[in-house]
Structure 1
Amino acid sequence: VFVTLYCMVTLYITTDIAETLSTVDNILVFLLIISFTIIVPCLAIWILYTRGKISDLNLSVRHERTPIYLISMTSALVCAYLMFAFLDIYFFVFFWVFAILSVALTALVNLWWKISIHSCGMGILCSFMVLMSMLYSIDILWLCGSLFVAGSVMTSRCLLGAHTVEQTLTGFGVGLGFGLIPLGLLLCVINNFLTFAAC
């Protein structure tokens, strides 16, 4: 739930993006992220729980997670669209669309085989740190920290008996893989541009 917020905070701390936007736009960025990626999903879980549509707030029953996934992904897409339409944070939005696709794939796989959405989120976080390292040359400690957090979360999921090692690694791989697609596309564009320029 908080991965988007963590990524944006990292972006603000390690780059000069805050200086390129007005104060109102900076406030709007965080209001959009907090509203659409934290408040809306949590509110949806609470409403469904109070109406008896889900058994518990931890979403222990697998098939009960599907509507929450759909609501969360739709909400995140709306957030991405609003940021794209009104703010100049295009690459972050581009990255986030692929991150949402990784959650969609995880939700789809969960219909037949249990896979860790927590690990998927950690994969997204780590892929974002890789992107930041490549594009902005941020301190390697940010990437090391994200890997430590990812390892801690994945280990805790296994120790709690919520997932097997295979399920956590698969979730992490999906999040990491989809999160790195924007970097791959960007490098391809740069390579083609340099090749064209050389001609």
Structure 2
Amino acid sequence: MKVVPNQLIELITNDSSEPETLRTRVEDVYDDILVVAAPSKHGVIVPLRVGTTVTLEFKVTSAVQEGRFKNTAILEKRFETNVPVLQFRLQGKWEKTQERKFVRVPVLLDAVFYPLKEDGEMGAATNGVVLNLSGGGFHFRSSYTFELNDKIKISFYVDEVQVTTKAQLVRYIPGEKDRDYGFYFIDLLEQHRKAIIKYVFQRQIDMV
């Protein structure tokens, strides 16, 4: 598997006792060199020392191939350009990792979401409907116009449990009248994932 420019990617640092996951974008790639936009949090660039070893992970969701890929890399250089970038040297080949497979069922769940801006601020509350749900993500319908890779904070109920989490748009889903959207969960609490899986399992039984 080969990573390409504009691919969203995660940098997982291991320098501290508490690993940190930083999300950014691939700017360029050639041979074993990978250049990414310097990751930021709340609009502030996260400082990484030259020589830092990180784990790199990215996800592919396409009609041709789907999966999560991992590699390790060492930070070689930092460039203070208009868009600050980091240059990493890959330490091996990209390896596909096992991903949990989640059963998806059709649902109709009212939801409220907040568009998330790049600086982490939330936009105005907007209504939508969850059409399809699994422990990994959901299909969604709303009058709001999304762009690919947009992030939202969303809240909905499964039985008596209120699920509130972040999600990212990964695909457009053509519909009869409007375009629906496919999201995957970001940092979903395990207790919420278990509640969703339990709900999905019960829906499967009810649909038989």
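Since every read-out is calculated from the coordinates, none of them should be taken as a lab result. Just so we're clear, the structure is a prediction, and the values are computed from it rather than from any experiment. Cβ atoms are built from the backbone, for glycine too; each structure is taken alone.
As an exercise: relative contact order in percent (Cα under 8 Å, 6 or more apart), calculated from one structure in 1, 2, equals 21. Which structure is it? Intermediate values should be presented prior to the final figure.
Numbers: 1: 21; 2: 13.
Traced to structure 1.
Source structure of the calculated read-out (semi-axes √(5λ) of the Cα gyration tensor in Å, 30, 21, 16) within 1, 2: 1.
Could you figure out which one of 1, 2 the value 3.7 for distance in nm of label points 7 Å out along Cα→Cβ at positions 12 and 60 was computed from? Before the final figure, lay out each step's value.
Details: 1: 3.7; 2: 1.9.
Clearly, the read-out refers to 1.
A value of -0.55, -0.77, -0.93 was computed for log10 I(q)/I(0) by the Debye sum over Cα atoms at q = 0.17, 0.20, 0.22 Å⁻¹, for residues 124-187 alone; which of 1, 2 is the source structure? Structure of origin is 2.
Structures 1, 2 were shown, and distance in nm of label points 7 Å out along Cα→Cβ at positions 84 and 108 at 5.0 was computed from 2.
Looking at structures 1, 2, which one was helix-only ellipticity at 222 nm (-39500 (n - 2.57) for each DSSP H run of 4 or more, over all residues; to 500) calculated from, given that it came out as -26000? Going through each structure in turn, the value belongs to 1.
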